[in-house]
Structure I
């Protein structure tokens, strides 16, 4: 596999909380779009982009993740969904609802959700103190570490890379 075709974007189609609802009940209890999800009309989630800078490479490692929002912030997000002024919103607090491979238990760690321009999902910044994901997102990682993470996500990648 060529380095320039290395997959660096990963994600989840659902917040982890989605899977706590029995499959037979999901249709009646969950409302979901590509970027928003509501469970039982009381648990609110938004999809965002968590970026980990790769300090010695021109691209970043990206995870499309889900984070919870308060009902108030979720309603506000919906009201401003197509409003160009939404970029002026202060960050929303949320709890991460996606597992990030190689970072241990990332479920329910603290995040900030930063609204982007219309047409773009929010940026998610991890703010959990002393968590490896917070440190890597803040300081960046080496390409070597990024490759180790990608290889953990796609185990066959290491074998393909070594064949070339």
Structure II
């Protein structure tokens, strides 16, 4: 799979630091709550990638991700999201995995919290590979049995092994 060619142990975060909005924050922010939470999540993703990937300008990358998310929500439902963007702020295709056991509101079409964020970044000139990786992720994430496995994964290697050989983890 192309996903694992661009995903490494250091780009897997088994537990995100971002937490859901407290009741007080949600009340104070009102309709802006989801927007604020999404920006916090995307901020954590950029911070994480700045430490583990070849990122150019982190502030511009965050802006690119926020603008992409405003165009159309990247949460696909079933507890899964694929934040993705083609941007000048990465040197090559980059895949990262971040997990929130608790789950975070990300505006999923099914209204469910997102537990798994599979992030895909690529330079604008690398369309073919970008689309291939995105298609692989989307096909995997269509399955109902993906989230339970990814939530039960104990190590970064468990996550990598799943993406290397997903067929081993599915019951037909």
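Worth a mention:
- Read-out helix-only ellipticity at 222 nm (-39500 (n - 2.57) for each DSSP H run of 4 or more, over all residues; to 500), computed value -13500, structure in I, II: II
- Test item: mean projected area of the Cα convex hull in nm² calculated as 9.6, pick one of I, II: II
- If you line up I, II by relative contact order in percent (Cα under 8 Å, 6 or more apart), the top spot, with the largest value, goes to II.
- Source structure (of I, II) for distance in nm of label points 7 Å out along Cα→Cβ at positions 91 and 139, computed value 1.9: I
Just so you know, all these numbers are worked out from the coordinates, no wet-lab data involved. Small disclaimer: the values here were computed from a predicted structure and weren't measured. Cβ atoms are built from the backbone, for glycine too; each structure is taken alone.
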